[in-house]
Structure P
Amino acid sequence: MRLFDTHCHIADPQFDGDREAVIVRFQEAGVARALVVADPREELPNQEKVFGLVDRYDFLYGAIGVHPHNASGWDADAEATVRRCLAHPKCRLLGEIGLDYHYDLSPREVQRSVFAAQLDMAFELGFPVQLHIREAHGDCMDLLRARAKAGRMPGGIMHCYTGSWEAAKVYLDLGLYISLSGAVTFKNAPKLAEVAVNVPADRLLIETDCPYMAPVPLRGRRNEPAFLAHTFAKVAELRGGDPEDLSEQLWQNACRIMRIAP
């Protein structure tokens with residue numbers, strides 16, 4: 001079986017001491033490809049680090065966008081950096097972008113404005129997006145439905161999805177993929193089990209979001225792409241059927257949305 005970690009942060013400083021070993025471990029664990037995420041408005045801007053890794057390893061791909069936490073830092077320089085990195089031949093997604101009303105690290109009106117600006121960029125350039133939505137599904141759905149009605153809705157992924165099945169159906173109707181993280185393994189996440197069972201097989205993805213969201217039985221540890229196997233095993237258990245068939249379907253889905261030859 002081959003797995004694709006569709007969202008990881010292995011350029012994070014938490015990996016500075018053993019990044020090469022982390023990469024070896026995930027390859028040995030069957031994670032054959034991974035997408036590494038950059039943000040030019042992080043406290044330590046990481047786009048050069050991310051795309052340096054992408055250039056070094058043929059099985060790594062990149063994404064870039066300004067996270068809602070960092071939306072207050074959006075300016076002409078940030079936009080120029082995102083556009084420059086999107087031109088990299090192995091940059092496959094614009095993200096992670098979206099709305100986060102849990103921490104409100106940027107004012108909500110600023111988050112909405114920057115989210116809209118990056119969705120416009122994605123549509124203009126023909127890029128799929130990777131969406132971070134936390135405690136903001138109502139505003140997100142309103143914004144995306146308006147775009148779909150206007151014919152300006154980019155394709156993309158609901159990254160690290162933790163919402164309900166009812167909300168997932170709306171996002172599926174908008175043409176988005178649903179990506180599940182280690183949260184689906186948590187005992188207090190019955191709604192994610194429902195999502196895992198019901199998402200159509202050709203619209204489902206998995207990810208680590210490492211170094212965050214380590215799956216059971218590794219909760220509390222620094223997450224890493226090798227741990228994707230635990231998330232995959234839980235999703236396969238919930239859905240039933242042949243795990244090898246599911247693995248291949250998830251692989252094909254990831255390659256399709258990222259426009260990579262499988």
Structure Q
Amino acid sequence: MRHAQSLQYLVQQGQGDRMPKNIWEQLQQEARELISREPLMASYVYACVLNHRSLSSALSYLLAHKLSNYVMSPVAIRELIDEAFRETPQIVDYAAFDIQAVYDRDAATNDYLPVILYLKGYQSIQVHRVAHSLWNKGRKDLALYLQSRNSEVFGVDIHPACVMGKGIMFDHATGIVIGETTVIEDDVSLMQSVTLGGTGNEQGDRHPKIRSGVLISAGAKVLGNIEIGRSAKIGAGSVVLKDVPPYTTVVGVPAHRVGKPCDENPAHTMDQLVDSE
């Protein structure tokens with residue numbers, strides 16, 4: 001974890017030794033620096049960042065070109081995304097929190113620019129936010145289409161009805177599956193191959209509720225309408241079928257309690273070890 005305080009605290013207080021006052025300005029600066037050291041990237045970086053005046057414009061361009069295919073053109077998808085951004089501006093605000101979350105938590109990320117250009121976990125979350133907006137407006141066929149493209153392009157399958165907070169990080173992201181009635185609160189980190197699913201073909205509210213600060217480690221399966229309490233940690237490869245209390249570490253198949261996380265916010269530390277807990 002690069003910063004001890006929560007992202008919300010940093011935003012409110014204006015603190016944090018690497019917290020930019022304006023993420024969009026930071027992205028533009030890093031884009032210019034990238035071009036100066038790697039001219040072959042110039043056309044791509046200009047198209048995705050420097051030709052735009054805002055994060056929303058850059059995101060809609062980048063996501064539209066990632067999602068387009070023979071069925072729907074980049075122009076059509078971009079118009080759809082821009083409309084969602086206008087009608088639900090919170091999507092773009094949350095996108096900025098997600099950039100900061102990756103920067104703070106991913107040991108392999110030392111700049112902001114790679115988050116939006118290359119990291120499919122981040123990109124898949126932003127596609128979901130657009131799909132969720134469409135779902136809430138009753139445009140369910142388009143929402144399901146975006147879910148399908150999200151799965152095809154990024155290897156991440158999130159039902160568009162899933163409710164997701166801000167400051168979310170999908171590390172590596174490949175193979176993440178999230179069901180329809182899942183709720184993911186703020187400041188949660190998921191590793192690759194995580195499933196937040198049901199236990200069968202039951203109807204209604206049937207998927208997990210993930211509270212703030214939770215870390216779900218690689219390959220874990222959290223199944224059923226259960227609650228993973230605030231700042232809990234799920235060990236790698238675990239199968240969780242029952243509620244997990246706040247500030248608790250569970251591991252195993254089926255998962256059982258082995259202690260408490262070593263830090264009050266395991267989603268930020270990204271520490272998957274459980275030996276000392």
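Just so it is clear, none of the values below were taken in a lab; they were calculated from the coordinates. The structure presented is a predicted model; accordingly, all values stated were derived computationally and were not measured. Cβ atoms are built from the backbone, for glycine too; each structure is taken alone.
Once FRET efficiency 1/(1 + (r/R0)^6) of positions 180 and 236 (r between Cβ atoms, R0 = 30 Å, to 0.05) is evaluated on every structure in P, Q, the highest one turns out to be P.
Set P, Q, criterion percent of Cα pairs over 26 Å apart: the highest-scoring structure is Q. Assuming 1.8 is distance in nm of label points 7 Å out along Cα→Cβ at positions 212 and 244 as calculated from a single structure, say which of P, Q it is. So the calculation was done on Q. Of structures P, Q, which gives 20 when relative contact order in percent (Cα under 8 Å, 6 or more apart) is computed from the coordinates? Computing relative contact order in percent (Cα under 8 Å, 6 or more apart) on every structure in P, Q gives 20 only for P. A value of 13.9 for mean count of other Cβ atoms within 10 Å over residues 148-155, calculated from one of P, Q, originates in structure P. Among candidates P, Q, the computation of mean count of other Cβ atoms within 10 Å over residues 36-43 that gave 10.2 used structure Q. Out of P, Q, which structure matches 3.6 when distance in nm of label points 7 Å out along Cα→Cβ at positions 116 and 204 is calculated? This value belongs to structure P. Once distance in nm of label points 7 Å out along Cα→Cβ at positions 52 and 188 is computed for every structure in P, Q, the highest value turns out to be that of P.
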